[in-house]
1. To which of P, Q does the computed value 21.1 (mean count of other Cβ atoms within 10 Å over residues 73-80) belong?
2. Assign the value 2.8, calculated as distance in nm of label points 7 Å out along Cα→Cβ at positions 57 and 81, to the correct structure from P, Q.
3. Out of P, Q, which one gives 14, 44, 29, 10, 2, 0 for P(r) over Cα pairs in 10 Å bins from 0, in percent as computed from the coordinates?
4. Which structure, out of P, Q, was helix-only ellipticity at 222 nm (-39500 (n - 2.57) for each DSSP H run of 4 or more, over all residues; to 500) calculated from, if the result is -6000?
5. Taking relative contact order in percent (Cα under 8 Å, 6 or more apart) from the coordinates of each of P, Q, which one would give 35?
Structure P
Amino acid sequence: WVRKGSKMIYEPVLIRSGRKGYRTRTGWFRIYWRDRDHRSSIYGSPMPFSQFFSGGQALHGIYKSIFSPGGSYGCVNLQYGDAERAWKVLRKNDRVYVWGRKPGT
């Protein structure tokens, strides 16, 4: 979900987190870099609406199903439309809190 102060901007959405061996870091972070059309320099994967929060880990959209097997390489995967919506409301230096775990199913 996204909140600004006490106001709920939008409700929780489905995500996919790091697969075995690539756990997504949890805790409070700040978005330090945003790239609308990013492509992973390591895996070559498209990462639309990337918002980096910890090292190479980012919130970003995926083109395939959020329920596809596997999981990310540590990023928080969002459905494309949810990533686009997050892109519109979040900004550089906004705080994000990452908790829990939802690897690919």
Structure Q
Amino acid sequence: MRNHQAGVGSTEFVSVVVTCLAEGYGYKRALLLTALDAGYLNDEYVYIFADPNANGFFVPLAGGGTRPVWVDPKTPGDGRDAEAFEAFLQVMAVSTVSQF
């Protein structure tokens, strides 16, 4: 993790977190909920999920279809899907996959 100055003449710093995590196992969701719980999901941090084969914020399911990345893949779930959704609103996803 590196700190970068927010702007010319600024004394504020922003931490940029870039990750590349496997899809379908809930790793991205777990990372963001952990960051939220620890107080690291705020204006001081930028989260970028870089995955060249990702489908943005949707995970492909076996047999077809997709699941939103913020939905807990485990059964029973942890009941934090709404918190995870709000956390993912603060994330940038970078991918080479395009459906347009």
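FYI, it's all coordinate maths here, none of it is from the lab. Note that the structure is predicted; figures quoted are calculated from it, not measured. Cβ atoms are built from the backbone, for glycine too; each structure is taken alone.
1. On the way: P: 21.1; Q: 10.1.
Working through the options, I get structure P.
2. Numbers: P: 2.8; Q: 1.5.
That value comes from structure P.
3. Working: P: 16, 54, 28, 2; Q: 14, 44, 29, 10, 2, 0.
Value 14, 44, 29, 10, 2, 0 for P(r) over Cα pairs in 10 Å bins from 0, in percent corresponds to Q out of P, Q.
4. Values: P: -3000; Q: -6000.
Going through each structure in turn, the value belongs to Q.
5. Numbers: P: 35; Q: 29.
Attributed to the structure labelled P.
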